[in-house]
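The numbers here are math on the coordinates, done by the rules we state, and not lab data. Please read all numbers here as calculations on a predicted model, not as lab measurements. Cβ atoms are built from the backbone, for glycine too; each structure is taken alone.
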Structure 1
Amino acid sequence: MHSPHIPVDIFESSQELVLMVPLWWVEKETLQLSIDNFKLIISWVRRKPLIRNDFALLQSECYWWPITQSIDLPTNIVYDQIHSTLSKENILHITLPKYGIPSEVSITIE
């Protein structure tokens, strides 16, 4: 069984990347973030809403098992300064600061 692809919006400035990941029906306690080989790994479990016992399932399109998704990262991320928050709307915001890379460098020849 494979994990579904969850949409991710990625914004970039010269100082940082910001990722926004919608995680419906996710409890914060099941959410894990890690870095592996320049990839951000996001793992979580969706909690199935409680339905009365007298209902029979007619169609199932939602994914209720553990989910893992990886996102390729650039090499200029300051990994020990990554910050994340989960909003009350269950949108995961991940801020990834970048090392400053000057747009122009002068090199002195001796």
Structure 2
Amino acid sequence: MLILFDNNVPRQLRRSLAGHLVRTAEQLGWAELKNGDLLSAAERAGFDLFVTADQNLRYQQNLLGRIIGLIVLGAGRWRLLLPHMDAIVSAVEAAGPGSYTFVTIPLLPKPRRSAS
């Protein structure tokens, strides 16, 4: 599967997606493209899947009729994604043309401050 990572997706994630060809928007010179233009460019270039941490994507774009599959991560920080790698990999494996999957990533609780 040919996968495009948005600018907000940690590059370390690609190591968990063995067997897939992963490119980043930055690698392709698409870092400045906004979501609609980025999705269109990805479809024209033959990408199968777009991975982003932009949770507003489904509200900002009309996704009807899109050919590319979409995975939206509930967080964009590597340390938050790492414990949920199985769910992310499963979402990638299950993605198909025009699919949309939101992968919930619970935020870590903030450390408690001790009273002094």
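Side notes on the structure shown:
- When distance in nm of label points 7 Å out along Cα→Cβ at positions 25 and 65 is computed for each of 1, 2, the one that comes out at 2.2 is 2.
- Among 1, 2, structure where Cα extents along the principal axes in Å as derived comes to 59, 30, 26: 2
- Computed 0 for helix-only ellipticity at 222 nm (-39500 (n - 2.57) for each DSSP H run of 4 or more, over all residues; to 500) - originating structure among 1, 2: 1
- Relative contact order in percent (Cα under 8 Å, 6 or more apart) derived as 31 - corresponding label from 1, 2: 1
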